[in-house]
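Below you'll find the structures, each written out as structure tokens.
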Structure P
Amino acid sequence: MALPTRLDHCVIHVSDWDRSNAFYRDVLGATLVEREAGFSYRFGDKQLNVHGPGVRPAEVARLPVQPGNSDLCFEWDGSIDDAIAHLKAHGIAVEQGPMKRFGAKGIGTSVYFRDPDGSLMEFMSYR
């Protein structure tokens, strides 16, 4: 029996708002949502809540997220060659790939790169 759940948001931590906002907006396509302290990054109906300078996270996490220790995969709705060209146009180096990986929709082709704090990012194409 499937439960009535779906992913709502995840949390990342950044060290510099301007640098990270530009990366998540321009490279990953996020809509910036300004909050009382800081920002969230929205992707359709999914969201990354962002801890950063001036944000006091809830004290419920045993080990709070730190800058550079996230690992996120984003589906690229196009060819992996187009994803690589997009990264290159923004001066982002591909660390590994393209390579076959298993994602939410099955087998896809991925490339790996880093956000400004060093968190691992992945574009996966199912085409």
Structure Q
Amino acid sequence: MRGKSGGDLEDLIKKIGNDLDNLTKARAELRQDIEAIRQKMRHHIRGVKTVRFNPFKDSGSNQSFATAFVNDNGDGVVISSLYSRDRVGIYAKPLQSHKSDYELSNEEKMAILESQNHNG
């Protein structure tokens, strides 16, 4: 306390108090921002999984695939491609809660199931 007057100490205490108030307000704003970001992220695609397979046992290799794109709620799409020598078919099926109104192949179901493990 040598060299300091009572007024200097009082000013220092006021400054520390103001700094603490500002930090408390900033912390509260950061918490609100983080929660807003978390809410938005729930709607973004976070789980993606591709399953490759051969639908035709007599020809080709694992050129066909099913890829699921889902958010935390299980909403999204599963896109499939069936490859054969003569043609390629591409299919998209919307998802809600990891389910579709369209019939799903075993590979599509596997892609959807594995996309749920995205560490959300």
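No value in this document is a laboratory result; all are computed from the given coordinates. Please read all numbers here as calculations on a predicted model, not as lab measurements. Cβ atoms are built from the backbone, for glycine too; each structure is taken alone.
Quick look at the numbers
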item	result
Mean count of other Cβ atoms within 10 Å over residues 13-20 - structure with the largest value, from P, Q	P
Ranking P, Q by mean count of other Cβ atoms within 10 Å over residues 29-36, the structure that comes out highest	P
Source structure (of P, Q) for helix-only ellipticity at 222 nm (-39500 (n - 2.57) for each DSSP H run of 4 or more, over all residues; to 500), computed value -4500	P
Given 93, 28, 19 for Cα extents along the principal axes in Å, calculated: source structure among P, Q	Q
